[in-house]
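Right after this note come the structures.
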Structure P
Amino acid sequence: MRIKFFSSCFLLVFLLSVLWMPCAFAQQQKPAYALLTPANYRHYTTQFAADEKEATGNVPADAWPWMAANIPLFEASNKQFEQTYYFRWYAFSKHVVEARSGFIITEWMPKPERPDGFFGALPDAAPFHLGEARWLRNPRIAAEYARLWLQPEAGPRKYSFPLADSVRNVVLATGNRALGEQMLPGLIENYKAWEGSNLDASVGLYWQIDTRDAMEKSISGDGYRTPLNSYQSADAAAIAEFAALAGDATTAREFAAKSAALRRNLEKLWNPRDGFYESMSPASESGIRKQKKFIDPGTQLQLSGTRELVGYIPWQFGIPSADHAVAWKQLFDPQGFAGKYGPTTAERRSPRFRFHSSDQCTWNGPAWPFATTQTLLGLAHLLNGAPESVIGAREYYQLFSNYVLSQHLQLPSGRTIDWIDEDLDADTGEWIAKRMLVEKNKQVGRGSYYNHSGFADPLITGLIGLRPRLDHRIVLHPLLPADAWTYFALDGLPYHGHLLTIVYDKTGRHYHRGRGLAIFADGRKLARRPTLGPLEANLPR
């Protein structure tokens with residue numbers, strides 16, 4: 001009897017395990033997409049490849065397998081936004097290199113012949129690279145690329161670069177707190193190296209050459225500028241946060257104090273007459289301020305008197321006080337930064353707007369995708385705060401729409417294709433650096449698929465409105481005006497170890513998942529509201 005009993009128990013356990021195994025396997029192999037079908041979007045990369053061949057003569061490798069394995073799918077009633085989204089991932093994929101030391105993301109097309117092993121990677125656009133890569137399903141790409149910049153030989157300070165803040169952004173999306181804690185010693189070392197090389201203690205601000213801000217031939221030139229000072233304030237805050245997570249209260253207090261001091265000192269760059277942050281440097285009769293070393297104590301300093309788009313960078317990190325929002329009146333002012341194809345990098349009313357230069361890289365007025373990305377991020381941060389009377393979601397959408405419009409190129413055949421390059425004329429949409437290089441009959445392909453800006457990240461965190469955070473709360477604050485689109489879906493978005501689906505269907509008849517805005521995690525509905533607007537939910541534990 002006992003033998004029969006144990007045999008029966010064994011048989012029952014065996015049968016249950018057989019029945020359970022498919023369920024367990026299904027849980028381990030969750031489909032990447034809960035709502036959208038990848039095959040429905042492959043046609044985009046087919047077209048992009050054909051366009052690339054016509055524009056450059058290259059026969060590109062098939063980008064779709066990498067994209068289908070890594071990117072969140074996106075669909076919208078606005079097909080221009082949808083197509084540009086896939087184009088930017090197509091362009092981004094060309095810059096992801098798996099090297100011996102780990103993943104590297106390049107700005108120019110990768111240069112395998114480089115003996116340093118970094119494929120020509122540069123740090124100026126690295127914040128955008130990390131911002132985009134944090135939404136890929138392969139977490140190694142963002143993590144290994146972040147660690148790359150702790151290697152001195154990679155040149156993390158060749159250009160101004162908020163390294164610690166960029167790492168923090170990765171951690172907010174992935175939930176991988178260990179990455180920040182492990183990188184903490186190197187982030188502190190990098191911060192203090194900037195202090196040693198560029199901090200002017202007598203002024204309490206960092207001095208920087210405009211070229212090292214990746215913004216050469218600017219109207220204001222070199223001086224105490226908003227980019228590096230904003231970056232260092234943000235980096236100090238990020239280091240303080242990582243130190244607190246690691247239980248190092250002393251370091252947390254030290255860097256929180258550094259961040260606060262820089263925030264206060266950035267007020268020295270606020271020009272109350274112009275209602276704008278401006279560069280500050282020694283007085284110069286020529287109006288061109290070029291000085292590559294610190295000034296002597298007691299030297300007379302003055303603000304440039306010219307509004308430049310870099311004056312919006314402090315908002316990217318939540319630095320300005322509420323009354324400074326008056327600066328955003330300039331964004332669509334015809335004499336300010338208004339442009340059909342994106343904001344100009346200097347105000348049009350300046351007598352030195354678009355001053356003549358034979359250099360293909362100028363920041364004296366052309367629109368730069370680099371600067372437009374910063375402006376989108378800064379404006380999203382502002383609009384996620386207290387209700388704002390100066391500017392709102394409709395202007396944000398207009399800024400993003402102009403950005404989408406700019407990312408095209410007319411070929412000699414007359415066809416217009418998706419394109420991303422260096423700088424462009426904000427009124428005509430012509431890519432300036434490309435035209436100048438063609439005229440010189442050299443380096444025609446230099447700026448092709450230039451990975452010097454962001455697109456998916458501001459779309460996810462701004463337009464769709466996912467605001468990443470360290471806890472288990474999902475916060476959505478869409479900046480898309482309620483009457484702009486009738487539907488959109490973002491599917492297979494990795495977030496804190498889950499795959500999110502964010503879907504909006506005005507009528508409920510497009511996706512048949514109900515009317516309004518909804519959040520799903522791993523296919524399970526977490527929250528819904530009947531209209532487009534703020535929505536929150538807790539992640540499954």
Structure Q
Amino acid sequence: MKELIDRYGVDGFWIDGELWAVEPCYCKKCKTAWTLKTGYEEPPFKKSDDLWPVWWTFTLESFNEYVTRYCDAIHAYKPGILVCSNWLQTFSNPGEPKVPTDWISGDNIWAHGVDGSRCEARFLSTRKKHWDIILWNFTKVGGMSDPTRPWFAKPVEMLKQEAAIILSFGGSVQIYENPQTAGKVLRNGRLIDWRLQRLKEVGHFIKERQSLSQDSETIPQIAILNSENHIRTTTRGKNLQWSVDLDPVRGATFALLEKHYGVDILDEWALFPRLGEFPMIVVPEREGLSRKMVRALRNYVKNGGRLLISGSESFLAFGGEFLGVESGKIEEKKTYYVPTRRETAPFYSEQWRLTRPTTAKTIVFLNESGLIEDYKTIFPAFTVNKVGKGAVGYIPFAIFRSFQHNRNPLQREFIGEIAHELTSDFPITIEAPACVDAVLRHKTGKQVIHFINRGTGLPTSGGTVAVDEIAPVGPLTVKVKCAKKPIDIHLAFEDRKIDFTYEKGLLTITVDGVHIHSALVISG
């Protein structure tokens with residue numbers, strides 16, 4: 001690295017093959033360091049060993065020391081040189097970003113990158129560092145090395161859709177271009193004209209959105225907790241990135257986005273100083289919270305917050321008195337049915353805690369079958385307990401993991417009803433098709449509500465990775481509680497029809513549709 005700086009004037013490094021490539025090492029040096037740090041003579045070899053999470057965390061901390069070493073060395077050698085470690089301090093690596101990298105970055109997966117960015121953008125925007133996501137300019141079906149499925153350039157619409165998610169949270173966008181011809185990667189730096197014309201169009205799309213998006217801040221609605229303590233005390237895999245279980249966090253994020261809530265993802269480090277900002281916090285099957293976090297969340301509810309907790313094991317962390325239920329039998333590997341207002345939603349969970357309410361109110365009961373009248377149980381699927389000035393909702397099974405694995409619209413409707421039970425008085429509410437994500441931001445006295453259309457014109461298929469022919473969807477209705485009529489209301493980025501009314505402190509705005517990305521700007 002020093003040679004590259006001296007001989008070629010390199011002013012920054014983006015280091016690949018980092019977090020995602022690291023697994024525990026059993027060499028003599030690592031085993032000696034393990035014993036010195038923990039006091040244990042031998043590290044565990046089986047992932048089922050009780051010490052495995054400690055061994056995994058030791059590996060993570062050793063990796064952090066390694067990155068810190070080269071960052072410190074380069075910064076000391078020539079101040080101003082920028083250094084980044086691929087995927088460090090991102091969604092799968094929560095916790096205080098102590099390692100002294102200069103910015104945070106990761107290259108999104110080449111296919112189905114929209115969902116990846118939906119979580120990354122909501123998490124990275126809380127890191128207090130500059131950040132970007134790298135989009136691949138090419139994609140393919142299946143794994144990287146299948147020669148029967150060649151790489152091809154992404155459609156412009158696909159790149160715009162992926163970029164819009166990042167931009168709406170104020171992040172930067174890089175695009176990775178590595179063209180192939182005759183089955184070989186071009187290593188000579190050649191520029192392919194037609195591919196560059198696509199990138200030029202995407203570049204204009206990004207630049208057009210910079211002034212309104214960059215340096216914006218969230219309008220807090222729902223915070224989803226991605227606990228670093230949970231990950232460090234429960235991880236049972238080897239890899240520092242791919243072994244991290246984030247499915248419940250993803251499921252909670254996607255379900256609430258499809259019901260058009262404003263969602264941010266925070267770890268314990270980021271949430272502690274901001275607890276009072278969020279009207280609602282969701283703890284999605286994160287049973288390994290720190291004791292400090294549990295105490296803080298209890299106080300948050302007592303002071304007026306609304307907390308939603310899911311998962312059988314979460315009962316042990318928060319306790320029956322706080323949740324307002326007493327625990328009964330634990331059932332495993334079963335499907336129960338939960339009635340919504342119109343239908344029934346099936347949920348599979350590895351573990352169910354059959355509870356009985358003490359001080360909590362049962363909102364809905366579990367059913368043994370979709371035939372509600374004949375198979376209703378006496379066990380709650382969802383309870384709400386009033387504590388102090390606030391309320392805590394409890395779901396005694398892995399509801400968000402189930403949604404992430406199934407993406408069942410019936411499940412989404414039930415999750416929406418749960419959220420509404422706790423959030424019916426939010427200042428901003430949105431009605432739109434499920435494929436539209438809403439992002440709530442503010443900048444220089446303006447409320448900015450981004451709309452991102454995740455749809456595609458292609459039919460559903462397991463082998464479909466390209467997104468093109470995106471059709472506009474709508475209408476969208478936004479209701480905003482405000483003391484006086486705004487000075488200006490307009491739609492940025494797309495030319496669509498909007499109408500609005502203001503009556504008795506309620507602003508109602510209708511947008512006839514969104515193509516890929518537009519933003520409603522409310523001033524004054």
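Each value in this text was obtained by applying a stated rule to the coordinates, not by laboratory testing. Small disclaimer: the values here were computed from a predicted structure and weren't measured. Cβ atoms are built from the backbone, for glycine too; each structure is taken alone.
Identify the structure, out of P, Q, from whose coordinates distance in nm of label points 7 Å out along Cα→Cβ at positions 49 and 265 was calculated to give 5.3. Derived from the structure labelled P. To test your reading of the models, identify which of P, Q gives 24.0 for mean count of other Cβ atoms within 10 Å over residues 361-368 when calculated. Value 24.0 for mean count of other Cβ atoms within 10 Å over residues 361-368 corresponds to P out of P, Q. Of structures P, Q, which gives 1.5 when distance in nm of label points 7 Å out along Cα→Cβ at positions 281 and 305 is computed from the coordinates? It traces back to P.
As an exercise: FRET efficiency 1/(1 + (r/R0)^6) of positions 145 and 209 (r between Cβ atoms, R0 = 25 Å, to 0.05), calculated from one structure in P, Q, equals 0.10. Which structure is it? Kindly include the intermediate steps, with their values, before the conclusion.
Working: P: 0.45; Q: 0.10.
The structure behind it is Q.
A value of -9000 was derived for helix-only ellipticity at 222 nm (-39500 (n - 2.57) for each DSSP H run of 4 or more, over all residues; to 500); which structure in P, Q was it taken from? Walk me through the numbers before you get to the answer.
Numbers: P: -11500; Q: -9000.
It traces back to Q.
Calculating FRET efficiency 1/(1 + (r/R0)^6) of positions 233 and 497 (r between Cβ atoms, R0 = 35 Å, to 0.05) for structures P, Q picks out P as the one with the greatest value.
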